[in-house]
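Structures given as structure tokens follow.
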Structure P
Amino acid sequence: MNHKELFDRFENAGRLLLPDTEISFAEISWKRHPEFEGVELKHIVTSAQTGGRFSFHLVRIAPNARIGNHVHATQLETHEVIAGKGVCVNDGAELPYEAGVISLFPAGAAHEVAAGPDGLCLFAKFMPALC
């Protein structure tokens, strides 16, 4: 399975299963990132659903686009790379991003992500919730 097929599986057939409900990822619309061009988000689990404890987001970064250097002062963030390739700078260390990589950003750690020529798809998770 190539990276596009893998991501399409999450985007179109992915679902969140809870004891009392099921949410299809296909039913959640993509939102443009408010700050970074070429970055889109699907808010899978939001702050409103968890009382602010955590949030999960499917992230699609266009080919050669980037999430610029930034800091979350109060949130721990994780990235789970689903598809594509790129580079993450995590607190000054350059890390290769490819399917299967998980990266952790403690609160206050500066980080940025650059997608490669085929784009990059990942899950971003925040504790406490970002939005």
Structure Q
Amino acid sequence: MLRKDLKHDFPESDWGAAKDEARAAMVERAKLRGMIPYSDLVQEIRSVRLAPNDVRLAHMLGEISTEEDAAGRGMLTAVVVHKDGDMQPGPGFFELAKTLGRDTSNILKCWVNELHAVHAVWSRK
């Protein structure tokens, strides 16, 4: 989820590189119609150090999803999920989905629809 006024404390060049690394990892999973746990995603990000539950990671994912949605490719971060338990995205995903105009009255349906849309976009490329 995008956090207004968040200061990530990284040089902008490092932040941009980290976003590119995260996006590339998500695209690779989407091409395979797969998902990636938060804990695995942070291991793919080498330009900055983030923990799976870091608010800065949530913000980064919000930036990426907003940019991808604006480009017509849906919320790419639908592929990022909890490793255990519900194996779904965290609450920030659904907060952002609502702000992007998605119907979140049924979060499972919202997520599955978005996941299918993202898989459809990337599995064709």
Structure R
Amino acid sequence: MPPTYQFYHLHLVSRDPQATAHYYHRMFDAKVIESLTPEGKPRIDLDLNGLSIYIVQPAPEEDPPASPPGRYLGLDHFGLLVKNMDETVAELKRRGAEFAAEPVTVRPGLRIAFIRGPENVRIEIAERT
């Protein structure tokens, strides 16, 4: 029997994990949990309605580039499903979200928008009707 797979977590690298965690808490009401990596180094975990997001800081000798604002190879974005796009967009703007793409209907029954998170992480907001 082949293995089965289930989504586990997102792992973000941030130069300022506290600020990144604060952003996800402020924008999406994610619960912030102080944690440790398996190596015993500080890590911030977020619980976004059951979605686990782990945030670590690169070591001082590392200098990872920020994700470019355009398309690139690798993970392009992650998406969050919402029930009411217009209300969600208004609330995210009230909270200070920077929209990379305003809501658009890409096909009947699907509207999407993109916001730019810390370290240029693209976050899709989607409404399916």
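Read the figures in this text as sums done on the coordinates, not as results from a lab. All values derive from a computational prediction rather than experimental measurement.
When percent of Cα pairs over 26 Å apart is calculated, the result is 13; to which of the structures P, Q, R does this value belong? For percent of Cα pairs over 26 Å apart, the value 13 is produced by structure Q. Can you spot which of P, Q, R the value -1500 was calculated from, given it is helix-only ellipticity at 222 nm (-39500 (n - 2.57) for each DSSP H run of 4 or more, over all residues; to 500)? Of the structures listed, the value fits P.
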